[in-house]
Structure P
Amino acid sequence: MKSSLPLVSVIIPAYNCESYITETLQSVYSQTYDHLEIIVVDDGSTDGTRAALQPEMGRIRYYHQHNMGTAAARNTGIRKARGELIAFLDNDDIWMHEKIAFQVHASQIYPDVGLVFTDGCIVGEHGTIKKSMKPVRLENWIEKSNKDSMGICKGLLTDEFFLGNIISTATCVLIRKKCLDAVGLFDEKIHITDDFDLWLRFALNFPVAFIDRQLCIWRYRRDSASGPQDGRHLLYGKASIGVLEKHLQKADSSIREKIRLNLAEMYRKCGLIYFRRDDFHNSRQMFYGSLQYNKHLLYSYLYILATHLGPNTIDAVRRLRKKLAAESQSARTSTRTSPLRAAPVMTSSSKLCEDDLKLGIEGRFTAKGSVKGVRE
């Protein structure tokens, strides 16, 4: 009976998404698990989003607010939610038909889990960009977590989260409402990484489940809320630093030094981006930040000195470096085309390396058994 199944509140923050929102909603309507309520929070759209949603009004609960950002829109949806489970879906992403069915099943077989997330793929304007969103460093955890025949594994993920966000998009996340009540809502003061902050709070307080299946599509757009590609690394880097520093003292002492080294590297990378933009003041601050966590980074000391040289001197050094690189490349090309140069001998070991580089491995998982709402 439907009443015996947990209600899942689907929360979709919508902003200027008239071209995508209908397809996104269709992916919710087509779920094999149908005990859902759909909450769309229009975060002050200025395009035709509301008009695009008009034909859907009988199937969704629609709320409009002044533009306050994604975190605030999700929090509005959470406050309106009636379900004991909450699933997030960005306004231009897509769910596979069985996504919610698998997540509800995981939440039922592991009642102590606070958060369930899945794998997925990333799709751009010209097709698939990445076939899996699963971070490589999650593989070891999966191996230790006794993945079942449905691809579900469960355990503590605190240490992994402290080394960086392992959930690419909120679209692949389902959470338990009572657990959310315990850890609090999205932090609206955090820009870009407010979701990372919430996932880390969940990981600090509850076991987490992961479904090793591609059950959603994250649509990459040049005009997305996280901004153009050129600035994303800097935005995410700085915002992630803020999240990790906010929770650093809650980390287990056994991993705290590793987190500090990771923070030093994150600061260093942000410093490099600022330096390449000739923003020497902010670059210097980032490199000082890296030394706060690792005083042995000679690289950072050198760049701090370089930020005091002035733009003219730095430009001269850059031109000289490019000239030397070009001359070196020209010399290598000349050597390769020389008829006097013997052809290299391909040893068995070098041939093996060449084959390894060409090898592409695509892992696929076929489920055995069934769950409620999941087709065989």
Structure Q
Amino acid sequence: MATARAHPPSALLVLLAFCSGCGPGLILRGGRVNGAAVESLRRTVSVNRGLAFTRPVPVTVQSTQELSDFVGREVPPGEGDRAAERVLLRLGLFASATDSASQTEEWLRRAGGLYSSSSGTVVLQRDRVRELPPFYQWLPGVIDPVASTLAHELTHALQDQHWPQGPALPVFSDGMLAQRALREGDAMLSAATGLRLQGRVSEEGTDEAKLLPALRRFLYRDGHAFVVRTFAAGGWRAVDALYDGPLSTKRILHPERAAEAPIEVKLGAPRALEQAGWSRVREAPMGELLIRQLARRVFPAERAGAIAGGWRGDTLRALSRDDELELVWMSSWESPADAAEFAQALPQLVPGAFVERRERDVLALIGPVSPQADLATACWVSSGRGPAE
């Protein structure tokens, strides 16, 4: 009787078995997080960025719906968020509450992952990250795309552990958007240098006439360019130093003009409004970026940039009474000509706005309070600018 002859396993089976059993491997295996690969990447990010992790960073993978539910639990909307949305709606930066919700959902859908500072957790979105077959880890020049996403989010964890954001800046305020651009640009450069990638921003589906796509482009494209420029001048120490002081979107947009710090614009509080039952619900600078985006709704990009480019500071106060909203907005510009350009454009940007200019300062009143001329005079006087000449 012939003896059965053992056939050696195929080279492919050997390769697959070897790949699945040796080394840290890919970040995702069979849809689950590979802890050894995450730990290896964590060390790479830490060494490359020159910062040590002070506590563990759990990593999970979830579907789009699970991620949406997670965000709702981690960052429930507060009064400040609702006030910001009311202001943006009144200015026309969101067309409607439905438009705001749909743009937010689209932003979340595009995210490959996110880091939650409240729980210190990274969540990868299963529907956006692409899991590679196991043998890909052994092919020369192949980078696990999930590793790129995770390195970005782990850098956010490092930022949070070393520079906690502390008292939150008002959502959609100039300082908040600038800080986010710094953090996103830092994370992009960290992932790119750590994994030897070419950092870039996907332009897929970008509609810069809408607010959130324009903000996404600012955070990732302009934020990345700003951090790359800073890194080239002084390495990671120079990037680290940016976390110690205030930032503006103007500085992100025009890094060559870093010495031109924005000014704080004083906005007085006319007693008549408080006596009439109006209460303050929000006060924050809009900044060059949001003014540019406001102008972008009406004018071509180049013209919008020129209108916003002379900005040097502003304060927008929102006051509420029942369902009514009154906006009192004082801005300061680099020259009387810049102020005049903005003052002339504003009624086209926000129909119904009452606008007055004094030299380099522009006051806008947007809302139902009347007579507007009397309120404007009270605002100028309470802001220390005296009565009109």
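None of the figures in this text is laboratory data; all of them are computed from the coordinates on show. Being a predicted model, the structure only gives us computed values, none of them experimental. Cβ atoms are built from the backbone, for glycine too; each structure is taken alone.
Which of P, Q yields 2.8 for distance in nm of label points 7 Å out along Cα→Cβ at positions 221 and 325, as computed?
Q
Given structures P, Q, which gives the highest value for distance in nm of label points 7 Å out along Cα→Cβ at positions 125 and 237? If you can, show how the numbers build up before the last one.
Numbers: P: 2.5; Q: 3.9.
Looking at the calculated values, the largest one is Q.
By the measure distance in nm of label points 7 Å out along Cα→Cβ at positions 101 and 317, tell me the structure among P, Q with the highest figure. Before the final figure, lay out each step's value.
Numbers: P: 6.1; Q: 3.3.
The maximum falls on structure P.
Consider the structures P, Q: one of them gives 26, 22, 15 for semi-axes √(5λ) of the Cα gyration tensor in Å, for residues 93-276 alone as calculated from the coordinates. Say which. Intermediate values should be presented prior to the final figure.
Details: P: 26, 22, 15; Q: 33, 22, 16.
Label of the originating structure: P.
For relative contact order in percent (Cα under 8 Å, 6 or more apart), which of the structures P, Q scores highest?
Values: P: 16; Q: 13.
Evaluating relative contact order in percent (Cα under 8 Å, 6 or more apart) on every structure, the highest lands on P.
Assuming 1.04 is Rg/Rh (Cα atoms, Kirkwood Rh) as calculated from a single structure, say which of P, Q it is. Please report the intermediate quantities before stating the final value.
Details: P: 1.04; Q: 1.09.
That value comes from structure P.
Quick one: Cα extents along the principal axes in Å, for residues 181-332 alone came out at 60, 37, 32 when computed from one of P, Q, so which one is it? Before the final figure, lay out the partial values.
Numbers: P: 60, 37, 32; Q: 61, 35, 28.
Structure of origin is P.
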